[in-house]
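Values quoted throughout were computed directly from the atomic coordinates according to the rules given, and no laboratory measurement underlies them. A quick note: this is a predicted structure, and the numbers were derived from the prediction, not measured. Cβ atoms are built from the backbone, for glycine too; each structure is taken alone.
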Structure I
Amino acid sequence: MPTPAAVLCGLGTSLPERSVSNSGLIAENQLDSDEDWILDRTGIAARRLADSRTSTGDLAHAAGRAALDSAAELAGAPVRPDIVLLATTTPDHPCPATAPEVAHRLGLTGVPAVDLSAACAGFVYATTCAQALIAAGLYARPLVIGAETYSTTLIDPHDRDTAILFGDGAGAVLVRAGTPDEPGALLTQDLGSDGGHADLIQVPAGGSRRPHGTGRSDRYFHMNGRAVYAHAVRRMTNSARDTLRSTGWRPEDLEAFISHQANQRIIDAVGDRLGIPPAKRYGNLRDLGNTAAASLPLALADTAARRSVPPGARTLLTGFGGGLTWGAHTLTFPEARPHSYAPHTHHGTGHNTGEAPR
């Protein structure tokens, strides 16, 4: 019997209602910056920001529900996941993991659920895990979610270097066992890490190495922008080339390139080095900013919602994040129609807030 392929069969998103422009962010956070400078340097014009009542789990739950409804629409019947993988750097609590509560809220109590932390490369890592679980025959319908609330947890609102970059949101995909010739099939992947450069993207305090830190800034996100740019471009380019080579595709064969939405200059530098023309580069950085582990599923769903790429089109995903971590995935573009729901705040009272399909 041939090894089953992993096929993306449902797409879901959830975004905070509030959209903040560059000029609004400058005024609100009293930043020493200029809206045109931010747009020119980053490609970001606005971002969605969560309020203090909305958690990563709230966004993940809504995106997961949306992905399940998207999958049910495509299949013509309800679909029940058999494992939940949540990629996030901003969980609801240091302990326990957020995924089990998200699964419970989806009506999936008893289904295995786990958080994965690979920073902005988290979605590529999580989809690779889903692919491996399906290939091994252990699970047949993983629900993969990328969700983040950087603005309320890790970002100093008065730090011009980081406050302008990040937004909040969640994206989810339902993955099922299928065949590699179907739209949405995950084909080959490449993952990597280099902990020797862990200090380039870091929140210094809050973990066991430095539980309390020595000052307020130690609990906020710090990044060496120039060094990160160089590593991101090189690592994503090399990872993408290796993945394309393993798939048997050339860059000119690609119909869609979707990169982690970190900075437009990084996206363009990787695209240029791979020889992928701007017309085949897709994303929503301008409107959402960098949503870390949520950025790839959000960009994938946005591309599908706009019907910019036909189902089955040859597609390349790339991601890069702290750790350092990076990865790439080739796939055929999915045919599912994305669903999107607003987050519903939840205070962990232990009651079910949704029924999952059986």
Structure II
Amino acid sequence: MTSPDALPPPPSRAARLIGLGSWLPLRQITNTELCSRLDTSAEWIQARIGITTRHVADPATATSDMAVEAGLRAMKSAEVEHVDALLLATTTPDHPVPSTAPTVAHRLGLRQVPAFDVAAGCSGFVYATSVAAALIQSGTAHTVLVVGAETMSAIIDPADRSTAPIFGDGAGAVVLEAGRAGEPGTLGPVAWGSDGEHAGAIYVPEGGSRRSPSPVTGAEAGRYVHMQGNVVLRHAVRHMSQVARDAAAAAGWAVRDIDRLIVHQANARISAAVADDLGIPPEGVPSNIARVGNTSAASIPLLLAHATADGRLTAGQRVLVAAFGAGFTWAATTLVWPRGLQALT
């Protein structure tokens, strides 16, 4: 008989992906429609950014509305009616105060569960899933709903050629539950970081406690996103490439082991440059930017849902997820794609 001291340690607790859902507004704006008010061409947008259309919420639809729709689908996919916590990654909350997550939880019937927003720009969803994973690993929660939702159209100047063609609205969500480390669907270690030196590269001047002395402030211009595109592109490629390598190494993978790279859909050129830097062929890099644009914190869960629904993500694939956003912030993690996961879109 084996002595108790000789028994192997119990498997460590980890966060496992069990549900996946997404929602997009019905209205779509094509490049042709957009160009009717901008000094650019549909061909230029397609060639430089990789976008042909983007979804835009109607004026009566807020971030919480889209988050609820995506959350419902993720919970139905996971076949759960309750979770222990809800995290909402967003740059566009319904209001500066209060945070939007408690509203989403209430509307989902999740009475008195902890719910809070995570604001990390386009990296927000990976940040939020990492926090959710830590809650599960610590035993604080067994099941967590993580939503990424954005109404970017609310903070984009429709006449700004540098931002209006890029961004779209939408929401995606996942359900994570406690599992055993190393089994399919469990999240690997997170690699993440930030660099506040470049906070001004993507920012909204007004709406917070620091009033900007910049000439862009005002009733209209001050509430819109202002972006230094070339600075963002350069740092996005460098940081996403490095954080992807760090996450792969933390998981014990070589970069060549990655079957699918799920990268934040910021710009088709950025995605291609990251994949090229890592040596991952185009067929290993699913994309949906052409039809949804850059949806900020909703980008990663939307792509996960769409790539699962159309068969680009399948059981057993080694998947690396990487994002980069305002702040600057960046984050990446890994998982082996689980069997039987259905995305409700």
Next item on the list: Output the label of whichever structure in I, II has the greatest value of FRET efficiency 1/(1 + (r/R0)^6) of positions 16 and 120 (r between Cβ atoms, R0 = 25 Å, to 0.05).
Entry: I
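Check the numbers for Kirkwood radius over Cα pairs in Å, for residues 72-135 alone across I, II and tell me which is largest. Let's see the in-between values first.
Working: I: 12.8; II: 12.3.
Once Kirkwood radius over Cα pairs in Å, for residues 72-135 alone is tallied for I, II, the winner is I.
By the measure volume of the Cα convex hull per residue in Å³, for residues 112-223 alone, tell me the structure among I, II with the highest figure.
Numbers: I: 143; II: 159.
Comparing I, II, the top value of volume of the Cα convex hull per residue in Å³, for residues 112-223 alone belongs to II.
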